[in-house]
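All of the numbers you see were taken from the coordinates with simple rules; none came from a lab. Everything quoted here is computed from the prediction, not taken from an experiment. Cβ atoms are built from the backbone, for glycine too; each structure is taken alone.
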Structure I
Amino acid sequence: MALKLSEELGLKILNLDNLEAVDEAVIHFPSGRREVFPLPGKGLFAAVVPRADYDLALIDLARELLVDVRLGHKFSSVNFDGERTFLDIEGLEEVETSFVVAADGAWSPVRRSLNLGEDQSRGEWLAFRQYISGVETDRNNLHVWFEKDLLPGYAWSFPLPDGKANVGFGVLKSKHSSASEIAQLARDLLNRDSISETLGENIKLEGRQTAWPIPARISSQRLTSGPVIFVGDAAAS
């Protein structure tokens, strides 16, 4: 997680639910070599928290700062009238604003609604994530595996409290022949010897596996359109 930025926003990192501080990273090389890289001893340099807990903490912080937060409303369209901008949001009245910050992901409905004349992309990279439990304490470190068939991507296991972990991988789609091949990689991830031998035999799946595209065309995509600013994955979708 982005520790420095989170603190600058006013988030109290150590108060987050299900936070796991990390003091070293274990790197697994394609050759089978394994190296441990300690992080600096003073201060908190890395930490892991489930995405849902982190998002809820940011929402709570925004409300504490008296931001008007509305959840569960779908964007429909954006319209312009001179220097005035209007958003049509399902379940709300028309919203007038000066600027729009579109942080709505790789499939950015805001970007698509503006018809910017760009080629629609499904992302150059694809990532999968699965939460697991049953990892033994002495095995539950921050692991990164650089497997030959995943390069230039990699697999990871990010530790969480109580023997849980966030496990997943990211791959460059052009290196794999089909979506079904990548889906098979996801199904077989925890059965790889390098990963199963590291995390142990008692791991269990928690919740559903999720997948998402990662766009990587920020140098060729428009980052603004009038008063609309694209950020995050929406900036390269």
Structure II
Amino acid sequence: LRRALAAERPEAFNADLAESLHNLSARLSDHGRHEEALATIQEAVGLYRALAAERPQTFNAGLADSLNNLSNRLLDHGRHEEALAAIQEAVGLHRALAAERPQAFNADLALSLSNLSVNLSSHGRHEEALAANQEAVGLRRALAAERPAAFNADLADSLFNISIDFSGLGRHDEALEAAQEAVSLRRALAAERPKVFTSELSIALEQLSDCLSASGREAEAEVALEEARSLGLK
């Protein structure tokens, strides 16, 4: 319906069509229809890019969100260079938006930075990946301090990711500290919503076990691993 409307009156309905395509791409990806998801988000990005060229203050946010989605879909297809370029553009747009309206866009910037870190890691650029994750942790820590119910899960995700970054760079004390905090947050989340967060707690405990082992604390590592396994069986 929106495609038909946009065909007749693009100036009035292209924005609605772009939003619908963005949302459809995510749903297609969730159902494993990756080729269609990629084609759909590419169309959305094209529409948002044209809209943002004319009215950047109105449509740069939509363009940034769609570029974030595009990067993920390109990664699904192993197209790492294109994925990195897309997420770098998204970070640039979100950074500019957050500079003007931090309360509205810091969460989006943190998400883009987290995805940038994944892309950089896939290119072996581990120091840059760590820097992106450190910025994401800082943003999400501030967000969670104000609205823990809304942002503790995101903060836990970033702490888990940065623990892996620190481990890969041999910074074991920092990796352990981040893993411990991630487990603490996910434990609290799982206590409130076990169906949603128990599996994530299990994964965080596995990372904690690895960090404890790397620090020579084998007995504690085994305890964490046993808990992770017991949760994984539930």
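Taking 11, 35, 26, 17, 9, 1 as the value of P(r) over Cα pairs in 10 Å bins from 0, in percent, for residues 93-220 alone derived from one of the structures shown (I, II), identify that structure.
I
Looking at structures I, II, which one was helix-only ellipticity at 222 nm (-39500 (n - 2.57) for each DSSP H run of 4 or more, over all residues; to 500) calculated from, given that it came out as -5000?
Only one of I, II returns -5000 for helix-only ellipticity at 222 nm (-39500 (n - 2.57) for each DSSP H run of 4 or more, over all residues; to 500), namely I.
For which of the structures I, II does the calculation of distance in nm of label points 7 Å out along Cα→Cβ at positions 77 and 117 return 2.2?
Clearly, the read-out refers to I.
State the single structure among I, II that was used to calculate relative contact order in percent (Cα under 8 Å, 6 or more apart), giving 22.
Going label by label, the one that fits is I.
Given that Rg and Dmax of the Cα atoms in Å, for residues 133-180 alone, derived from a single structure, equals 10.8, 33, which label among I, II identifies that structure?
Value 10.8, 33 for Rg and Dmax of the Cα atoms in Å, for residues 133-180 alone corresponds to II out of I, II.
Out of I, II, which one gives 136 for volume of the Cα convex hull per residue in Å³ as computed from the coordinates?
Derived from the structure labelled II.
Comparing I, II, where is FRET efficiency 1/(1 + (r/R0)^6) of positions 69 and 197 (r between Cβ atoms, R0 = 25 Å, to 0.05) highest?
Max of FRET efficiency 1/(1 + (r/R0)^6) of positions 69 and 197 (r between Cβ atoms, R0 = 25 Å, to 0.05): II.
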